[in-house]
Structure 1
Amino acid sequence: MRILQVLPALVSGGVERGTVEIASALQAAGHHAWVASAGGPLVADIEHVGAVHHRLPLKTKNPWVMGNNALALARLIRDQGIDLVHARSRAPAWSALAAARICGLPFVTTYHGIYGQGSGIKRFYNSVMARGDVVIAPSQFARDYLMQHHPHTDPQRVVVIPRGVDTDYFDPALWAGRPLEIPALAALLQRAARPFWVLPARLSRWKGHDLALSAFARSGVGGSLMFCGADTPDAPYRQELSQKIRDLGLGERVFFGNLPADTMPALYAAADYVLSPSMKPESFGRVIIEAAAMAKIVIATHHGGAAESILSGQTGFLIPVDQAETALAQTMKTVWALSDAARHTLCQAARQRIIATYSLSAMQQATLDVYHTLSARQKR
């Protein structure tokens, strides 16, 4: 099979990592993978696994450029003998859909986001992600959301394939003792007190940083809290958080870090607890399964994909959204007070569930099975 994946750019993020993971699986299985995007740091990862990157200005909503992208993709499809097109984001999906239809190829989408619906124009724009011959949803929540907002979608075309994590790489035994070998992380850890609470997410209001600060102050737990995610020190939200840290008297206990993606297992290894208190439901939530694979206790808000990936009280903890600050503070106190034996049992249960339910190999194989089915159908 010759598969073309299309997305806006190859920067850090769950969509981009999933693209690399599927390209790697295709190449390892003896197939051929192409990726079209506007480029970015993960182009090197795409090329490292043996796939081919094709640069196009796909990070655009300009109708004229989108039309030209459709023609360019159609030429690429014909020149390279592509068998199937897989789109992972809305604007490039419109170009990819047009190119696939021009060339008579199967078209797959992954409904990654919980897109705001808004006006009729916005709903139409979003609808391209429900137009695949197969639509992949990363969680049952994402599937239900899709069917609610695109009710004319044939439910037989929508399949749930959860994101996966490489549990051989995200393995606490592999990373034991290694955090101090990474200079950027070691410098941050010198400032940290135990227990070490980590919120790994880009600085965005809905990711729950403000909530975490309030709960941390209210809970009375010890230790340090670190916000780890892409941010700019002079960005308005960063400045608001910095002021709140000062107002709460947490200046020596809360700090910011921005580490490369390949150091995340080391960060999880160094952490005692991981927070994921997003205020909007996410279609999945990669942080949760990565941290759980590293045998860490995760506290997350009880909505979206998080409600499926955590068994509350057994593999982590879920807090109600409508009482998030109070519940997060109380849950932080609860996990802080766990006995060593109870903590060990919960952490091991978290990792075992990820191995059983959210492995990278299972996600890759399920996606390749979709490709095989559609390609075989196309040839009949």
Structure 2
Amino acid sequence: MHFFATAAKGTEPALRDELRELAFRGVRADRGGVHFEGAWDEGYRACLWSRIALRVFTPVGSFDARNERAFYDAVRDIDLSLALGESQTLIVGASSRNSRISHTQYLSQLTKDAIVDRIRDRSGRRPSVDRRDPDVHVFVHLANDFATLYLDLAGEPLSRRGYRDPNAEAPLRETLAAAVVRYSGWDRKSPLCDPLCGSGTLLIEAALAAWNVAPGLARQRFGFERWAGFDAAGKARMAELRGNARALRRREAPAIFGSDASPEALEAARASAKRARVELELSLCALRDFELPDTLPPGTLVTNPPYGHRIQRSSTLPRELSELIDAHPDWRAALLLAEDDRSTRTHRRPDQVRQVFNGDIDCVVRVYAEKTLAGAERAGQQEGRKG
């Protein structure tokens, strides 16, 4: 089987490295995601373990689509009985680029008609469309009049881990947070902190990685578990994968801590951490008063400061953050910033700059590697900060 795991723009390299670390085969980064291959249960495993993928697709047919008739006939010829029967519900998504059929809503409708007409002609009943909670997600990609039809194994996006309050405002998606943590270069063994943690998404994603918790364990079921062809063997294999994942949870993790000036944000972070079953050290503290503990070995500082777009920030925040980073050169630092934000300037030069998107905002991840300090130099810096 061939699979394509989708990712937010700019996070494809992080997803590629993650899938290789997880020992998937045929891993190859591409625009919008990463290809990999294997048996069906490798698709199951990707849904369970990937922290960065948004969805996992498998192609079920590719064909020329010179006109609407040719497109309809080709889709109708594809057998989707593995996933879809007359009793299942479905939804169809679509994208089109440089093609005669350019209207994506019409393309979705045409795809849906071809799929359900085939099933109706064979069984006498048509599956229904459900836009809220469908059993089967189908996606069609049309480019230069060549179409590929996909089944989505994930169902709802993999970013929905289940630990965050669905009604709370979430400026940072879980999968992007996981990619930022990976881009930071953190080793998952040393301390990690976020001095502007907000609702705690970066810290929770770091904690899940440190404890080696499969992010999909909190999901009741994935999209493929609602397919018509998901039989007893598939259920047994999925139960085995979940059992193996639970057994792989580590018993210990490094210190993962953060602070924020908002009591409401910290309350949300504590509630999310409790639902995620991870341990965080959280404190109410303005950035200007935040100090890295001298009792801890050097680690990694990762944060997503307010851009001033959706959430306002104080005029002194960039200076305070820069001073914190400069005062701890033996700590790695990774900042997720709006690309047009030039206000946070440290005396350290970034070793790596990655372009990513946080929703519709062009962003960069600036990574500052640690500088190894001699004991006397570190002690001198600590005394200077106390003074």
Structure 3
Amino acid sequence: MKRLVIKIGSNILADDKEGLNSKRISSIAYDVTELQNTGYDVVIVSSGAIAAGMKKLGLKVKPRDIKLKQAAAAVGQSSLMWAYERSFADYGKKVAQILLTRDDLSDRKRYINSKNTILTLLSYKIIPIINENDTIATDEIKFGDNDYLASLVSSLVEAEKLVILSDVEGLYTEDPRQSSKAKLIKHVEEITPEIENRAGGAGSAVSTGGMYSKILAAKRAVSHGITVHIISGRKEGLLRELMQDRHCGTMFKPRTERLSSRKGWIAYGSRSKGNLVIDEGAVKALVQGGKSLLPSGVIAVEGDFDTGDAVYCLDSKGNRIAKGLINYSSSEIAKIKGTKTSEIERILGYKYSDEAIHRDNLVLL
């Protein structure tokens, strides 16, 4: 199955006079319709609710206050969906609205429910339009930007490609808005710290994420074996050209070893509740040996977590080595850290498992 996730930012859809650029939305709807007619399942992750709401509320500048953001999103979301509904109806297509918060994808059961809903919609040839639920999101649970959400959704639906529509052609050697010497980077084999540094800088006035957030989203997606493209969202027909194997923008090569959907959720979807500081022997066992983490390798426990929660494994310098689902609570780990597995039952009076984190529930970072 050819499956595609398209992320569309506020800066692509916003219009100073109308709130939303209906002409551009119609153009995107036409391209997506053509892709669906050629056999693609298409999921759209779209910003734009706050931008649309700003127009209705008479706001000239994007609000900083979370309550005002939520109000703008509540007012604007209906306009955003009506714009999509109307544009896709022109081409005989139906859309569905899905609003998510960070907690919807950090909870395993809700993660699976979200996946089942989206796949069911796709089976009926309905195009899901996904946005962060800004009307109830707070600073604690919000994704921060829809680039992150798009990378999680791409993993969730096991997409072949993630296409991010940007207000620039792709990733450049320098910021093209500030330097005439900037050159487009057409292919990225691996997302290195140097690549991340090239993407520094802020986004537009109406969007949350800049190029850096798009690179981080690409980094998450390629680890799932998903090809990522950053292309201009302001040029008509680029989506169709891209799917016809014509090069556009910047392409990020996927990793050969693809994370499973479950391990992808552990790495990027689950919310960490604490840290385990581990010794050098445990680091070597995890990284080089592909082993489970035993209590004997744990030096210190940070945070308050329960059995089944996600935690980070840190080396003695504080570097994140791995992330996994813990078999014991923080209070239990504090009692058995540094001890052999044969001692667990004597210390606790019971034993759930020999491992603190089993390798099947652990992802190297």
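Give the label, chosen from 1, 2, 3, of the structure having the highest value of distance in nm of label points 7 Å out along Cα→Cβ at positions 41 and 193. Intermediate results must be reported in sequence, preceding the final value.
Working: 1: 3.1; 2: 4.4; 3: 3.9.
Biggest value here belongs to 2.
Thinking of 1, 2, 3, which structure, once semi-axes √(5λ) of the Cα gyration tensor in Å, for residues 169-320 alone is computed, gives back 37, 18, 15?
On the way: 1: 21, 20, 14; 2: 33, 18, 12; 3: 37, 18, 15.
Answer by label: 3.
Have a look at 1, 2, 3 and say which one yields 2.4 for distance in nm of label points 7 Å out along Cα→Cβ at positions 153 and 249, as calculated. Working shown, then result.
Numbers: 1: 5.0; 2: 2.4; 3: 1.4.
Of the structures listed, the value fits 2.
Only the coordinates and a few stated rules stand behind these numbers; no lab work does. Note that this is a predicted model, so its numbers are computed, not measured. Cβ atoms are built from the backbone, for glycine too; each structure is taken alone.
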